[in-house]
Structure 1
């Protein structure tokens, strides 16, 4: 049932690679090779190819994550718009200011949030930024 190693290696595989391994690594690699029905050398070559392809794909994905600055700015504007909308909607749910004899008075959270949202709106108007 074993594989013929000549069929596993590519026809132009004429280079040899020396690997230093611990005895536990050799046991683990041998066990994994048996599970794949491959000779240990062929399994190590296959595992190296698989790992190299995985790392190359990971690098490609990382390059795609580095976005175009224009697309990043558009995404930033969408998120800012959602944040501002959520802030305006939250005004209806904030508690009114209170004057507790035990804790003292608390600031007016509605007033603070409204002032912050209005300041952002004024700033966006000044720089002519439209969300």
Structure 2
């Protein structure tokens, strides 16, 4: 559906933060698919460097598509209910999308905290058989 958060890393060459074009729930799953150390090209300087799974951090995705869809849906339902003479129901129909968004945002923040808190030992060197290339 929507990417709740973005995975980022700090380039070792130019020191700028870049997005990782990859999405996963945990560092352990990332290690199982990419390996403990993997190669990534920076989107700013295009230099390919090796990064450890712990070098990746999660940040909130600032794409407000989900919020806009909920707002339009809430306003549409509220307008229909208001035109049908259901004023109290129209008030609640505005509050429901707001509550859904707040729950969504809370769950996203928990997922980001869980991803960033889970770290793997750096002395481990796991290489999967079917390694994905980024």
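Laboratory data are not the source of any read-out in this text; all were calculated from the coordinates shown. For clarity, every value in this text was computed on a predicted model and none was experimentally measured. Cβ atoms are built from the backbone, for glycine too; each structure is taken alone.
Using helix-only ellipticity at 222 nm (-39500 (n - 2.57) for each DSSP H run of 4 or more, over all residues; to 500) as the calculated read-out, with -21000 as its value, let me know the right label among 1, 2.
Values: 1: -21000; 2: -15000.
Label of the originating structure: 1.
Starting from the value 3.1: which structure in 1, 2 was distance in nm of label points 7 Å out along Cα→Cβ at positions 30 and 102 calculated from? Before the final figure, lay out each step's value.
Numbers: 1: 7.3; 2: 3.1.
Derived from the structure labelled 2.
Here Rg and Dmax of the Cα atoms in Å has been calculated and equals 20.6, 67, so which of 1, 2 was it run on? This figure was derived from 2. When relative contact order in percent (Cα under 8 Å, 6 or more apart) is calculated for each of structures 1, 2, structure 2 comes out greatest.
Taking volume of the Cα convex hull per residue in Å³, for residues 22-61 alone as the measure, the highest value among 1, 2 is held by 2.
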